[in-house]
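What follows are several structures.
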Structure 1
Amino acid sequence: MQVAIAIWTEADLPLLHLSNAPEMVEHLGGPETEEQVKDRHRRYVALNGRDDGQMFSIVLQPGGEAVGTTGYWENVWQDETICETGWGAFPPYRGRGIAAAAVSAVIARVREAGRHRYLHAFPSTDNPASNAICRKLGFVFLGETAFEYPKGSFMHCNAWRFDLRGEQ
């Protein structure tokens, strides 16, 4: 099974609806409203052609079946602009290495862009699968932290950092 990432397009709005299901957002503060989903979609599409982030659908090859989402974007953490990543594989596709393969592709894209030294991830402390992906891919555990997501709400997360130069 091959996994690829495809640049987010207008046609990917249904993926955000699937990503908004309770089992997909249990570690992210719960489902968003329809207007929030549409706003998120607009933000994802607006990243196209910019160098500070990009969202992707996760697709299986051959065939191109969309099975999740991933991407990277700039954010501020501890008063510093960082590059952050996140991901989600739809429930029927979990546990197969699909999300890890997609995040590996994101790492390659961010490294190629050359804009950042590190890529950060902030999975909830109670999300063992996402924390396992960070360990598997070589992210360094920085500790637990309070992280604002969604805006106005703080989550208890693990802070992970991947050295894009391979110097860890």
Structure 2
Amino acid sequence: MGVEARLADLGLALPPVLAAEAPVRIPFEWARVVGDRVLLSGHGALDPEGRPCPPFGRVPGEVPLEDAQASARRAGLALIASLRRAIGDLDRVQAWTMVNGFVNADPGYGQTTAVLNPLSDLLLDVFGDVGQHARTAIGVGALPLNLPVIASAEVVIAAVTDPDPPWGIDQRDR
């Protein structure tokens, strides 16, 4: 079963690119393709319109573990969405090599790994063995937009064999 079929089978919808509003400025690419690698910038949870979605705040003082886990899963969907926009066909993914997760954590919070586990589970559910990855789960004092979780990743992809792929050559979502 292909990745798109797996997404549909799991009932998962990918969000659109972040709908940044002033004063937020995005002078970088959400997904940077370099050879057979895709570097995915830090993504937070997005709603179906591409807006940052609640909850907001520090874990666990303002955001309970379960809500932070849901946010991590939605951040994973945003990563996958940016990856698809950058490479067109998610079946080109050969490996998720690294995922870096950052949790907006209260001082001393030691469950950052538990917060990020649903994101890792999502990658395994959607990509199977290709979704295996190394991971970092770090607690930090603040995150952009007061999001509880931000995740970035590195992915290895197969080369394009079609000289004129349907999704184009230069995909920039800003």
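Quick note: the coordinates plus some simple rules give every number you see, no bench work behind them. Just so it is clear, the model here is predicted, and its values are computed rather than measured. Cβ atoms are built from the backbone, for glycine too; each structure is taken alone.
A value of 17.9 was derived for mean count of other Cβ atoms within 10 Å over residues 91-98; which structure in 1, 2 was it taken from? The value was obtained from structure 2. 1, 2: which one has relative contact order in percent (Cα under 8 Å, 6 or more apart), as calculated, at 20? Considering all the candidates, the number was obtained from 1. I have 13.9 for mean count of other Cβ atoms within 10 Å over residues 3-10, calculated from one of the structures 1, 2. Which structure is it? Computing mean count of other Cβ atoms within 10 Å over residues 3-10 on every structure in 1, 2 gives 13.9 only for 2.
Looking across 1, 2, the calculation of Rg and Dmax of the Cα atoms in Å that yields 15.7, 52 traces back to 2.
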